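Once you scroll down, you'll see the structures, which are given as structure tokens.
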Structure P
Amino acid sequence: MKQSFPELGVNIDHVATLRNSRAGFAPDPLSAAVLVKSAGATQLVCHLREDRRHIRDADLRLLRSWNGLPVNLEMAMTDEMVSIALDVRPALVTLVPERREERTTEGGLVLGRDMCERISVFLKKCRDNGIRLSLFLAPVSGDMERAMELGVDQVELHTGEYANAMDPSLREKELERLFSAAACISGSPVRLAAGHGLDRENLLPVLSIENLREVNIGHSIIARSLFVGLEKAVREILETIRRDAPLLRRPESFL
């Protein structure tokens, strides 16, 4: 029987961040995308922020037209971004919260009534254009349940609090929150992904979430690539996923 592994999406934002630091053309996000595919990843992730601090509109269009890997476009729920997404038509859109003063995405979407109504309208437009829709959520049971009610295609759990927890007891608590949130959609049609702050050191316990289908990793892969190269950095993560994920249950030592 064919073994099923969580898929790996690689966020290439920081390739563009490095390029933008000198206002030049190198390193090129498309060249990075080619290496990511060669290494075995199954998805490209990029966040088109309102201030364009990472990738730019032209990068997004080039990655989409290349069509070498499906593109997961992270974006805020703004009129401008909605218009771009419906025009470019990436394989997947992940809605994320966004504040200009933050260094990276902090926390998950808050699914209040107004946001849910806006997502519902956008979801219909996505379906009409062949785009799957994902929500980037903190591990909160109420938000997971609202995501199911909305009928989105995927939920990506924000693993940042877990990844950044230095105290072992706090990390165990955050991991338990991830397990509990994942259980809320277990058995439902909603696909489960996880991402933010994951690396070779902290990924293993997250892989033991039974209904996890995808992990999205960016910063740690790009940082590692400075020393070992991008393809090797991606393959190291894939080796962890393919070697360890099939053996994992829910070990008490993780919780």
Structure Q
Amino acid sequence: MEKSAEGKIDLIAFDIDGTLTRSKQPIEPYMVDLLCELLDRYKVAVISGAGFSQFKWQILDHLSCSFDRLNKLYLLPADGTLFCYGDKWQCDSDKPLSIEEKVRIRRAFENIFEAVGLERPDKIYGEQVEDRGAQLNFSAFGQDAPIELKESWDPDNKKRVRMVEVLKQSLSDFSIRIGGTTSIEVTRQGVDKAYGLNKLIDRTGIKKEKILYIGDKLFKGGNDEPALIMGLESRAVQGPEETKKVIQEFLG
């Protein structure tokens, strides 16, 4: 793959969970160093279904880059329904889901385990359906579940594929996607990572041919798939260690 020096890539966009970090874990020091070095040569965007508060404790609180570097970093929480930039991280936000829409979505999840023939978890850690404004995020064991429990539950995504098929019957007017390790994301129709990435293109003026997308859910039905559909150069990874290798390719 050609690099920026050859006129191909100007911006590299990353997913968070399963790409820059393990699920709901802080970014590791080695990845901080790589991102800061990458920002010397490229613009960088981070897009995820996570809300801004999760971006903050998972990524921002650990970044030690200079202000000059951080001014080349764009954050797109909740699939880009928030667009955050600048050294003070001012965020422009979209209209949130209405109360009626949120009630419909929550009801659709009430019996989802039984609907697909799965046992309901004995214990839920934190919120199972988290309100992220323009997105509701379902996490099978709750948003604060232990990482080992999350990583062992649906490693091949097959359980959530079945859940999404059922949810689409009652939420056909919403976008529904497999998210992080145990999550499912629900937004208004047409609001997915392509929505956020197109907003990034509009705001930065960078052509899509000059953007590389890196994520762990680039398969059909995954929340990174929209990057492929919109025609971005993309690299699939299976965890931060593979992401590290891709970044090192671009750093030479």
Structure R
Amino acid sequence: MNKSAQRFNQIADNFLNSEVHKASPSIDQLKTLLGEVHDKAICDVACGSGHLGLALAPHSLTSVDPSESMLANVEKLAATKGKSVKTVCAYAEDLPFDSEQFDIVVTRLAAHHFTDIALAIKEMKRVTKKGGTIAIIDLEGYEDKQVDQFNHELELLHDETHIKSYSYQEWLGLFTHEDLTVVEGFSDLSEKPGGISIKRWCEIASSGWEAEREIRAKLEQAPAHFLKRMGIEKREDDFYIPVRTAMFLLTK
């Protein structure tokens, strides 16, 4: 079990109840883009607490995550919704499924933790049926290298297992390498319109007081144009971040 999976085993309940993870405009938008999926077999990769897959409500749902505690919460959440789900403990880079097994493969707010993003995309493509759909929603990096580096420093303080937030163009390059067709692509989305406070953001990730304090210090000292580009606002006694994401709908 890698460091990220170990960490999420300890804080799984935070994500089950997180307002950022259990609902967002991107989930609603993806449901609209996918349309009727009742008769589809869907695989939710690095599913966390399973909010996305269960929101899609397919006939057949397989939820995959390397954290056993996360998968236990998926089963609890499915039970409360009266839905069935098959849970599988595995990494995105090594999916234990036959090739072309699923109609739709999705992942949300997880790819920035993948140790080998190219291999994870290759695996998601492999298990998707020919003509099938892959949907990815994840934290978005920045084309401006200085802003991107600053964002990366904040993310590492927030979660030490964070690896990389990919920019829109970097995502496109990864998809081109795997010969995936981009049907829809969206940049600069927000998982929490109006923003989430640094205090709450750090509570969800169990970042710790020292990391929370250092994040605020960095934001206080940051150039104004950094904060403006990142959509970060200071209101009353805290900073609020939008949880910026990109979303892609791909076909194999």
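Just so it is clear, none of the values below were taken in a lab; they were calculated from the coordinates. Not measured: the values here are computed from a predicted model. Cβ atoms are built from the backbone, for glycine too; each structure is taken alone.
Looking at structures P, Q, R, which one was distance in nm of label points 7 Å out along Cα→Cβ at positions 96 and 136 calculated from, given that it came out as 0.3?
Source structure: P.
With distance in nm of label points 7 Å out along Cα→Cβ at positions 24 and 168 computed per structure, which member of P, Q, R shows the largest figure?
Values: P: 4.7; Q: 2.7; R: 1.7.
Largest calculated value belongs to P.
P, Q, R: which one has P(r) over Cα pairs in 10 Å bins from 0, in percent, for residues 176-231 alone, as calculated, at 17, 35, 25, 19, 3?
R
Out of P, Q, R, which has the highest value for FRET efficiency 1/(1 + (r/R0)^6) of positions 88 and 112 (r between Cβ atoms, R0 = 25 Å, to 0.05)?
Comparing P, Q, R by FRET efficiency 1/(1 + (r/R0)^6) of positions 88 and 112 (r between Cβ atoms, R0 = 25 Å, to 0.05), the maximum is at R.
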